[in-house]
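Please find the structures below.
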Structure I
Amino acid sequence: MGRSQETYSKKENEKKKIQKRKDKEERRQERKANSNKGKSFEDMLAYVDENGQLTSTPPDPSKRKELSLENIQLGARIETRAEAAERFRTGMIVSFNDQKGYGFIRDLQSQDSVFFHVNGLLEEVKEGNKVTFETEQGKKGLNAIRVQLKKD
């Protein structure tokens, strides 16, 4: 009797190839069954609920809220006069180096230390003076600008 030309490993490799073809065909059939081709436009729509979550159901028209155009504000916030008055703070100069051109103001209300530069001064000041100032956000924190002596 003659021996078979096929060895065990050749048979195993052939079985693996056949199994891969079957798996690939099954995946192709699954993709075909779950594809969006042929679906209607309404089936493909997604809706956003009041919490920002995607849903497949349309919103309930009875829960709809009406908004007035006056309540919608685009762009920067409009500043009122009360806010403009709050913008000016009062404080005391705790340190000032006129040779280097900077110092620090202790805010009397919040007790925060605010940096200022001579370019932000409107009048000459020295340590211990009570001043009024505005603040702006700098690279390292709040900076005092428009610093002037407090008028009593």
Structure II
Amino acid sequence: MTNLVNINRDRIVTDSQTLAKTFGKRHDNVLRAYDRLKCSEDFNRLNFEVVEFLDAKGERRRRITMTKDGFAMLAMGFTGPKAAAFKEDYIRAFNEMADALARGERNLWQQLQALIAKEAESQVRASFGSQLMLDRKRELPQFRDQREELAAKIQPSLLN
């Protein structure tokens, strides 16, 4: 239960395959539950996105990406012990990520942008001469390490 939610275009989301796997349901049954939802077009547009993917056989399938509200609309109707445990874990995961963002971890995006600007400046400087190019070669591993560290912090592990 470590990858219940992730960030997609600055939104915290999950998807229908994650729901199916975690609830022990078939994915087509989760899709059928989505198809039967009676929510408004506006709610649907804001909280669900239908995405196509290729399955293991190379066939086109659909998956539903959803926000916290979309999840609530779809999955809160599921019942049973697995459903109850999942709902608790999912709500906790959303809250932990929201708390992390509120504590300033949006800062990490700003740090990443600053690092990218610093890398670009280094590249421009390197184009002016061989000594500056050597300096850039020494800086590249440091940039790579900092970028990897920021990327790991930006996508935290939500559940232990």
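What follows is calculated from the coordinates using simple rules that are stated; it is not laboratory data. Predicted, not measured: the structure shown is a model, and the values here were computed from it. Cβ atoms are built from the backbone, for glycine too; each structure is taken alone.
Overview of values
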read-out	value
If helix-only ellipticity at 222 nm (-39500 (n - 2.57) for each DSSP H run of 4 or more, over all residues; to 500) is computed and equals -19500, the structure in I, II	II
Distance in nm of label points 7 Å out along Cα→Cβ at positions 7 and 111 from the coordinates reads 8.7; which among I, II	I
Given 0.05 for FRET efficiency 1/(1 + (r/R0)^6) of positions 15 and 55 (r between Cβ atoms, R0 = 30 Å, to 0.05), calculated: source structure among I, II	I
If volume of the Cα convex hull per residue in Å³ is computed and equals 362, the structure in I, II	I
When distance in nm of label points 7 Å out along Cα→Cβ at positions 71 and 95 is computed for each of I, II, the largest belongs to	I
Which entry (I, II) yields the derived value 1.9 for distance in nm of label points 7 Å out along Cα→Cβ at positions 103 and 119	I
Highest-scoring label, criterion being distance in nm of label points 7 Å out along Cα→Cβ at positions 23 and 127, among I, II	I
Which of I, II leads on distance in nm of label points 7 Å out along Cα→Cβ at positions 31 and 47, largest value	I
For 48 (percent of Cα pairs over 14 Å apart, for residues 87-142 alone, calculated) the corresponding structure among I, II	I
Top of I, II by relative contact order in percent (Cα under 8 Å, 6 or more apart), largest first	II
